[in-house]
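Presented below are the structures under discussion, each in the form of structure tokens.
Rule-based calculations on the coordinates, nothing more; no lab input. Since the structure is predicted, the reported quantities are computational estimates derived from the model, not experimental observations. Cβ atoms are built from the backbone, for glycine too; each structure is taken alone.
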Structure 1
Amino acid sequence: MDALDLARWQFGITHLLAGTIADNVRLADPAAAAGEVRRALRAAGVDFVDGLEQGVETVLGEQGAGLSAGQRQRIALARTLLATAPLLVLDEPTSGLDATSERAVVEALGAEIATRTVVLITHRPAPLALADRVAHLDRIAVPT
């Protein structure tokens, strides 16, 4: 088994850097073509980009300044989906989204995660529909 590459695990972190939307998504794969970036954005339910004057070339401030929390989260999710990692850990991928956005993300994720192993951490029922297996945790004891 190959050693873990910490940089590959960090693509899913929701921090956005100052730069374009495309640059932020390409952190997962700097060589990704424009079509691959757009596919990842669609899969993450990032529908607001087409309404921006400069589209994916819109420049964001540090930490995604100028976007809502849900928009930042979906761009970070697009980054995660662009990565070729065979295992994805999605922690609350639809939190902070309204019902319509959540539905769009869940629908898009269904097709996207079909070929990968995904650990989905959520308390929301809509993403659970994607799961093959569900483990309910009532309480987690943390050793002191």
Structure 2
Amino acid sequence: MRAALLLAAGSPTGPLKAEAIADAQDIPHKFLEGILNDMRRGGLVISQRGVNGGYRLARPATEISIADVVRAVDGPLVSVRGVRPPELSYSGPAESLLPLWIALRANVRQILEGVTLADVTSGRLPAEVHALTENPAAWTNP
């Protein structure tokens, strides 16, 4: 996410080299290369070879949601035992787990799909996201 946000913030000199991103965000270079490849395969970044090469976003930061980045790097937003909630089934006293997992997935999607890289880099999160942080219980673990 930090690499995507650095790319979203832009560079006045053109594409950013992986080494520069790794150094700026204190991310191990080899680990970052894997992430950048995942984002490239997901259509989020473009890589350019050569002296002036590096990485840049494939489309404007206003068009890339946080969910897009998570999906490209980590896969589905919410899964249970590696399975998407609609593919699960429970019986007996656990039967109500399925709608619980689906509700959780819907809420995670609503938040992460509603926030773009541009929102985060500008420091202007959507009001509904900001409102969730105002509950003091949101900041503590029970």
> Hey, distance in nm of label points 7 Å out along Cα→Cβ at positions 29 and 53 derived from one of 1, 2 reads 1.4; which structure?
Replying inline: 2
>> Quick check: -10000 is what I get for helix-only ellipticity at 222 nm (-39500 (n - 2.57) for each DSSP H run of 4 or more, over all residues; to 500), calculated from one of 1, 2. Which structure matches?
In response: 1
> Can you say which of 1, 2 returns 12.5 when mean count of other Cβ atoms within 10 Å over residues 77-84 is computed?
Replying inline: 2
> Given that Rg/Rh (Cα atoms, Kirkwood Rh), derived from a single structure, equals 1.06, which label among 1, 2 identifies that structure?
Replying inline: 2
> Hey, mean count of other Cβ atoms within 10 Å over residues 61-68 derived from one of 1, 2 reads 13.6; which structure?
Replying inline: 1
